[in-house]
Structure 1
């Protein structure tokens, strides 16, 4: 009798152990599934702010012949006229994916950061192109850091405009530490190559000279433009914040263009916040919009 009771107790204990493993295993699986479901980064602008940006009048658009391969655009919304012009030029191409590469202004987290979360805008959600992001993660060329990414305006400031003008386009967000090298940029582009469809575009999100007077900013921009025209990477990578905020991000647009046999670019605009705001007494930020395209 005692033997039967002992066996019964053993079986009960075993059953409890099995149920515990199943329950906890189920919780772990649910946790993984929840992590795999994308949440969204918050919008950087309100609907009203977006409407104000879109209401800015732009000059007559230049004719860009051929296919746009890469672009350089600002991420300072004071330059909304420039941003609207660039987006309107990009609309006819309707790229399936845009890779936006910009500075990690706070220099926090990993050296190169990307993410899988989608992005919220006043016009809805712009999806992240997950396969491309996962390729960077799998190759160890970037780390996933949604928290740092969600605070970075070099990506978030462009998202509402991308969603408005290119509603079906997906995004690959990448932010870079200040000390990312040209060799590391080349490694990122090499990993991206299989995912760069015929209509894909790399957008380098870069602001140029910072905290200078209007005339000082113009002088710095003339110097920077000379280095860009020469594709002078060693000099560009030595330039500080009084010239531009991310040489590595800038180089991404140039290097991809070179890979496509393109050795010149179209300057759509070059200005600074002092000119835009008609104020000679503020510390300015300057802007270039550049387009690399096939002929």
Structure 2
């Protein structure tokens, strides 16, 4: 079986910065304990579990906002995740006397600054993103009048009276160019003079481009967390646009051997928050796999905490 390692892969700069910040706090005794992360530092459950071994508490509950989560912390150090955080949460954390560190990705901060700038200039803001994701949560907290759009239906519901106003459109950094395209067509038809600032980060873009440019294969495996937006988008781009059967897996243990029975070629890529060791374990398994040799079928992960971090 031909195994193709798609590049680039591995951590993006935002993930590297966030992980380095948590490691520094763990090593430095002067930071008050306990150590909390408001959400998942990056969207990868393996990383969250690894940090838990060092006593780091990740607070993340579906349907609960960061502003609500901060009320669960009474002392110690709190780290805000790479996905961004609202000023209201930061202010509340300081009111509670917590030591705060902000791991927000610089690409996400750029979107915050752009939205704040355009709000000050009197623009109406349309923001394209995924519901229940922490990145839009922080952006929407900037102003209650920001219009949130997830799909074509939301775009069609935008009020027609915006056509008489200045309209600024931007987006979540981990979306797919292909998601935004259809939504933008509707926005353009309703508000032809809109101003668009494409903020899909370069790490997301180049990974999607690698998926689009690959030679035809029978199967593509995307190594990433189910909560990782950019990982999900890689699988979507592969299946929807390249017509390649694409599977999202968190690691080698998620591989179904039935997927491999009749294929001649498989490509492997990973999300921007996936540890390189996890992806390489998948690649090494595939390279030694032989459907006729049961000795090559073991696909349990043998990575330990040090391999993950």
Structure 3
């Protein structure tokens, strides 16, 4: 029987579950695997222009469960690249940062300023969602040429880009370094189930994460050192993770049909994917739920749950 393959997502929960033995307590045979491949994390995140989370799902992530922003998982699952796990989602702090000496002080000051984001990744959608309150779409200048999370963080620190959208450990690290947060752009994250994992293993995995989330809620300062596990080596000596917050929080509530359909419409309206490139848009065909319908009263979760 192959081991259940987990890809951590720059967050604390998987590391806490491993430290506390929660995966083992559930009887889960597992291994951690980086879905971006082996090598220096800073180099891996220097992806080509217009290559991001969605493209990694298209290529096929070599894991049983992984995460990305809910917008990308929504479309990738709709296009048949896996199943959106509908019994939980996450919420991550995210923000647009500029150097402390930048003249940008208010969100409106970002008009026409290139903002480094990951293409069809959380920062792409979240930046639009945050700034369209302040300016028309044509004034939001997104740059897709600066790589993924750690690549654009490094470029901003080196003053090679004027602004960047960052989340998780980089969010807290930029605050530690004194970079200016212009606007929060918090976003939802969803889990993607790929391949044909044993559904009981999926249950074990999420039960372990639920226990880890409770520990993080109670004593976050005990676990923020785990951000170092997924950070570029260049910055490890400078990081003071005692100043970092808990980051992404897993919410064990259903990702409902209403949420799915509303998000799908928002993506289509903003033309983030080419016409016809968003899959079927069918909630029932795109999600995996292991929760009996009678246990999610009022959730608007539809369709038959997969068998136990």
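Hey, mean projected area of the Cα convex hull in nm², for residues 154-209 alone derived from one of 1, 2, 3 reads 4.9; which structure?
1
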query: Out of 1, 2, 3, which one gives 21 for relative contact order in percent (Cα under 8 Å, 6 or more apart) as computed from the coordinates?
result: 2
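Laboratory data are not the source of any read-out in this text; all were calculated from the coordinates shown. Computed from a prediction, not measured in an experiment: that's the story for all the values here.
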